[in-house]
Structure 1
Amino acid sequence: MVNSWQSLGLRDTPNEAVDFYKTAIQTDTSIEENYHYLVLSLLLCEREEEAQLIWQLGLKNATSIKFHNQKLGKILEVEANYQEKLKHYFLAWLIRQHLRKVLPLDFNNLVQILYLSLQLKILHSDILTELNFWKLLDTKPELEISDDSIIQLLQNVLASELPFEETIEFASRLLPYLKDKKSCLNTLTYIAERSSFNKALQIINRLCLVVDPQNLTVIGCLSQILSRRGLHQEAIQLARDLPHSDNLSEQVVSHQLLLGALMAAGGQWQEAETISAEYEMILDRLVAESSYNLPSITQSFLCCAYFVFSYLSDNPQINHLKQNQALKLFQENVCHSHLEKVEQFQIRPKFNHKKIKIGYLSACLRQHSVGWLARSLIQHHDRESFEINGYFPWFDKYDFLQQWYSTQMDKSFRSEIDYWGDHATVAEEIYKDEIDILIDLDSLTVPSSCSVLALKPAPVQVTWLGWDASGLPAIDYYIADPYVLTENAQDYYSEKIWRLPNTYIGIDGFESSLATLDRRRLGIPNDAVVYFSSQKSSKRHPETVRSQMQIIKQVPNSFFLIKGLADQNNIQNFFYELAKDEGIELERLKFLPISSTEAEHRANLAIADVVLDTYPYNGATTTMEVLWMGIPMVTRVGEQFVSRNGYTMLMNAGITEGIAWNAAEYVEWGVRLGKEPLLRQEVSWKLKQSRKTSPLWDGRQFAREMENAYRQMWEIYDGKL
């Protein structure tokens with residue numbers, strides 16, 4: 001009788017289960033488990049009052065009330081977890097409410113009730129008061145409440161839509177009960193990074209800095225939040241005020257914080273180059289030490305350390321090899337912390353899937369460059385041949401594009417919705433989903449994605465689109481094309497370079513809205529030549545800006561429109577100083593505000609006659625938008641991936657005009673396109689015609705080429721090629 005719940009499959013037919021256990025009790029009133037499962041069956045039928053009566057009846061017949069309740073509590077706990085896994089949140093909540101009566105000292109059950117109330121959108125202040133966590137925390141120290149339960153409570157309350165001041169005060173009261181300060185701070189900074197600016201500041205100032213005022217993870221989080229908000233000078237000062245340390249791990253963090261803040265502000269290239277030279281030596285020493293016990297924040301910063309060097313120089317033969325070594329050390333640290341997972345993932349049973357199972361891993365499938373460019377591939381995937389899963393280490397439920405991606409997947413696994421915070425959980429899910437090929441769209445720009453990939457949860461792992469190849473040893477392939485990497489690039493790439501036939505990115509085009517810029521309001525004559533550049537400050541290398549000033553100087557009646565994320569005072573002073581060096585009137589430079597939407601930005605491109613690309617870090621999405629809108633562009637080609645985006649995109653659009661191989665050619669093309677209106681018209685006409693024929697603008701064909709690559713990669717792994 002005891003095993004009947006599982007053996008007879010009564011869980012799936014709770015009404016039949018009620019009749020079954022009622023009959024069983026009538027037959028023999030001494031078997032306590034029958035009362036337990038009758039209570040559970042009634043709860044699954046949402047008959048709470050009857051469940052209460054049966055529980056009380058069972059107590060009267062129990063040999064030990066304590067043992068009876070413990071046994072019932074265990075049964076209810078198992079079922080509540082099961083229903084929660086199925087996302088049957090109301091049933092799970094109902095079961096836990098009864099469990100609360102059975103085991104009133106079960107603190108974890110109270111935490112789960114709060115979590116389920118959050119999922120059911122019924123959480124309000126009265127529930128928080130009613131659950132009365134403080135009674136157990138203050139009066140029952142012998143319960144030995146785990147830090148895990150308190151941290152889950154902390155994150156649930158802070159993630160709720162309760163009045164924020166109430167949640168902060170509640171969280172503040174929880175802090176003294178936590179023994180594991182490191183886990184507490186990791187949770188708080190994780191929440192802060194995903195919160196609004198004001199909420200993030202409150203979490204850091206009133207919670208994190210109370211726990212540990214000198215913690216590097218907290219200070220790093222605050223510095224990056226300030227930069228993203230545009231408070232660049234505050235971020236720079238915070239990084240500068242960090243105390244000097246002889247510890248290499250701490251030096252990595254402090255140097256990267258300062259360097260990142262300087263680059264985000266813009267215009268402070270001399271100091272940035274000095275800091276970067278020091279930083280490179282520190283990284284060399286850290287890699288040479290090969291420690292497997294780096295702090296988690298050092299691991300995160302090590303992961304993306306070499307990202308910044310691509311803005312400063314075009315030297316992939318050296319930088320990529322160093323990056324490979326750094327990412328090898330990063331992977332070794334991640335794996336050392338998760339040895340059981342690594343061993344588990346190495347066991348790969350032979351699956352005979354009818355479709356190749358593709359997983360897309362990205363924090364950037366949202367209103368972000370990656371999100372705008374990956375749409376056509378996802379939309380045109382052959383669902384008869386491929387099963388598509390999405391794994392989102394950063395998920396914003398208010399981002400319409402991220403919501404769209406989530407709905408396009410056969411399965412979505414989303415942070416803060418399907419799991420909370422732990423990259424190992426994502427890797428575990430990928431492994432359990434039996435993904436054949438895992439596509440990384442973040443490269444080394446998102447440490448949590450790198451951590452997932454380092455554990456190698458899929459047999460074939462591929463980097464595409466998000467940035468240059470990371471150098472992570474767990475990545476098998478990097479997707480490129482005939483132009484975006486040099487012919488000898490394989491010499492310094494650890495991944496196998498997989499070149500698609502035409503282009504590494506193809507889309508169906510872009511949406512645009514109504515333009516909000518016009519020449520009259522900007523004080524620009526109708527017959528003037530308008531140059532345009534829209535890039536963030538870190539891409540505005542002084543050598544390239546000086547070349548842009550030389551173009552403006554040589555083209556009479558020309559103006560330069562400048563737009564992008566930066567400290568506006570810094571960037572204006574930076575441009576004005578270089579303009580004065582070239583003898584250019586400052587009135588010819590116009591600084592534009594950030595557009596309210598991407599569609600508005602694209603419409604406003606129509607004001608430009610010529611777009612000037614950046615070097616050594618080209619535009620990518622911005623370049624695609626310019627070409628789609630039919631505007632001539634000048635780009636300088638280099639050696640590294642990020643200095644060849646303009647080249648591959650122009651070549652795939654059938655345009656050679658504007659491609660420069662050095663600074664002198666960059667200026668020459670800029671001047672020619674400014675002075676020769678017929679040349680501009682010809683290039684613009686070619687670009688508009690390219691919409692009909694170019695592989696850049698054929699998302700469906702691009703999807704077929706990517707799928708062919710996936711098939712061949714899988715056949716190689718499967719031993720068929």
Structure 2
Amino acid sequence: MSIQYTVIHDVAVISIANPPVNGLGYDVRVGIIDGIDRAAADDNVRAIVLTGAGKAFSGGADMREFNSPEAWREPGLNTVLVAIENSIKLVVAAVHSVAMGGGLELALACHYRVAVPKARIALSEVTMGLLPGAGGTQRLPRLIGLEAATNMIVHGTSIPSEALADTGLFDRLVEGDVVTAAVAFAQEVAARPGPHPRVRDLTIRHPTPEGYLAVARPAVAARYKNLQAPLRCLDAIEASFKLPFDEGLALERRLFLELMNGPVSKSLRHAFFSERAAAKLADVPDSVPERAVNKVAVVGAGLMGSGIAMNFLSAGIPVVLLDISDEVVQKGAAAIRRNYEASLKKGKLRAEVVEARMALLQPTVDLGRVAACDLVIEAIYEDMDVKLRMFRALDEIARPGAILATNTSMLDVDRIAAETRRPQDVVGLHFFSPANVMRLLEVVRGAKTAPDVLQTAMRLARRIGKVPVVSGVCDGFIGNRMLAKYTRRAGELLEQGAFPEQVDRAIEEFGLAMGPFRMADLAGNDIGWAIRKRHYAEDPSQPRFELGDRLCEAGHFGQKTGTGWYDYEAGQRKALPSARTRAMLEAYWKERGVVPRRFSGQEIVERLIYALVNEGAAVLDEGIAARASDIDAVYLHGYGFPAWRGGPMFYADTVGVTNVRRTLRALSAKDPSWKPAALIEQLADKGRTFNA
């Protein structure tokens with residue numbers, strides 16, 4: 001049953017029962033109207049309380065219905081809200097836990113609202129590239145005021161109910177059971193003479209509403225570049241004081257549908273669903289039990305290791321932090337404390353929380369301490385021989401059944417697992433730097449990784465606030481394998497006559513936070529150099545990036561040395577064009593007889609993004625990634641790909657796989673290494689997409 005109907009005294013209680021967040025699916029919408037009609041026909045019922053069973057009042061639209069006919073079947077949400085507003089018996093919303101999106105719009109249509117403290121209140125549609133589509137832009141300003149409503153709607157932020165106590169949104173904030181309180185309140189107001197208030201009949205009071213929005217528009221446009229929804233929210237809010245209610249509602253609906261069918265919202269919704277899809281493992285059902293992880297060891301107390309440790313400390317899990325010297329361990333512990341104290345200064349943490357987390361940290365140089373841990377994460381130097389020695393030692397010390405994880409970013413997890421007598425207990429957990437901030441966690445499944453180990457890794461990742469994506473074993477896994485092709489193609493542009501700032505500008509205008517050369521300078525050019533040298537040794541026939549090698553041979557590693565592809569002033573991160581780099585490029589072009597030319601932004605974007613797509617297709621075809629949306633999740637959460645583009649594979653779907661193939665074929669006519677991946681050929685032939 002999606003709706004539960006009971007009568008308490010003389011009050012009908014309609015409870016939404018559609019877990020996990022009481023989404024407003026078709027059955028729920030039908031059930032609410034049926035409940036209102038049932039209460040209207042019952043002479044013994046004087047009022048109605050509308051609430052949500054379980055853990056939410058309502059989280060809004062039922063995501064399971066997105067992109068399905070059920071989402072559009074009548075009664076739609078607006079029809080439900082009209083039924084509530086026009087109910088002959090007053091309706092009180094009993095709000096608890098969560099009232100977001102359509103859930104808050106549902107409450108706004110009720111005659112009264114009772115809530116408990118700490119309920120999360122939001123109109124968050126803008127985060128999906130939409131605006132509230134069921135009267136939120138028209139009702140909320142009438143109830144809490146133009147400015148407060150604009151901030152909530154445009155930014156989509158969640159606000160605790162107690163912070164809205166004086167806004168008029170809630171008629172009563174209560175402690176204890178919200179339904180009991182709402183029933184008592186309903187009996188109280190039912191005794192009053194009608195009619196009972198409808199939000200639609202209120203007038204917005206603001207001295208200069210048009211002036212306020214005139215000031216807000218340029219600020220919103222600057223903050224949300226490339227996103228249409230925030231500005232469309234302002235258009236709809238403007239209608240709330242310039243047009244009659246029903247006309248404003250109609251405008252809101254038109255704008256909602258315009259955004260819903262636009263590329264940005266489609267991309268953002270894909271990003272939302274890709275994160276959730278990545279958590280699903282086709283061959284590891286939910287019934288597979290997870291192993292208990294009550295204590296974690298992190299071997300390596302450097303920048304990465306200390307960041308990894310913070311994730312577990314913040315989740316309340318004790319951590320043993322190890323390294324070869326007490327000095328290194330103490331530096332790692334001090335870095336953790338500094339990060340927490342920075343949050344304390346910003347008001348994001350309380351002092352007692354900082355101390356409670358630090359009390360869970362156990363710095364040590366004694367490797368034997370891992371014997372008491374359920375999960376051991378190796379985060380040491382990225383060298384296979386060093387890692388193999390460490391895993392031999394861990395195999396001897398760790399208890400039976402403990403999970404042994406490597407944080408390697410590209411080395412062979414199967415080879416590492418084979419060094420132990422328990423390959424079934426070995427998994428890759430590739431955190432991204434800074435590990436305490438970046439949400440992505442590549443969970444690398446070895447050939448012999450046990451299903452319960454994989455299940456544990458995925459659930460633990462979510463417990464510590466990460467977005468886990470499973471990858472098979474290959475050089476670089478999903479993200480770095482694809483990135484290698486991207487950076488190689490960026491290097492080719494330099495070899496063919498482009499300057500770093502040209503390439504970076506085009507990619508940044510496309511939407512990435514940093515182009516490849518600014519990013520390389522930030523990470524350290526020596527890191528890529530070390531990887532290239534390993535690859536050169538493994539396969540001497542592969543193409544060399546001589547320009548990058550020359551840069552590093554001169555000691556120009558990027559921000560850490562003050563010069564790389566760009567120059568940097570002391571203590572500054574602003575990338576400045578480098579005369580040294582320009583001279584190096586010009587000398588290289590002269591040696592090779594290259595005549596520099598100006599590449600268009602579109603050509604640069606196509607080369608680099610299609611390089612990602614082409615390698616992503618190979619990753620999919622080889623089974624390294626389970627689905628195209630997993631690749632998108634990796635790039636959205638680990639590599640700064642703009643969410644409003646949906647990820648590289650979704651972007652390819654947007655421009656058309658056939659068009660991607662056409663460009664790749666044109667490039668491959670001059671350079672066979674651009675040959676389209678087999679999967680791209682197959683999809684283009686069939687007129688299909690990666691994310692079908």
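One of 1, 2 was used to compute FRET efficiency 1/(1 + (r/R0)^6) of positions 126 and 638 (r between Cβ atoms, R0 = 25 Å, to 0.05), and the result was 0.00. Which label is that? Source structure for this number: 1. Determine which structure produced the value 0.50 for FRET efficiency 1/(1 + (r/R0)^6) of positions 6 and 358 (r between Cβ atoms, R0 = 35 Å, to 0.05), calculated from the coordinates; the candidates are 1, 2. Computed on structure 1.
State the single structure among 1, 2 that was used to calculate helix-only ellipticity at 222 nm (-39500 (n - 2.57) for each DSSP H run of 4 or more, over all residues; to 500), giving -15000. Derived from 2, not from the others.
Structures 1, 2 were shown, and P(r) over Cα pairs in 10 Å bins from 0, in percent, for residues 214-261 alone at 27, 48, 25, 1 was computed from 2. Check the numbers for FRET efficiency 1/(1 + (r/R0)^6) of positions 310 and 582 (r between Cβ atoms, R0 = 25 Å, to 0.05) across 1, 2 and tell me which is largest. Looking at the calculated values, the largest one is 1.
Read-outs throughout are calculated quantities, based only on the coordinates presented, and are distinct from any laboratory measurement. Since we're looking at a predicted model, the values are computed, not measured. Cβ atoms are built from the backbone, for glycine too; each structure is taken alone.
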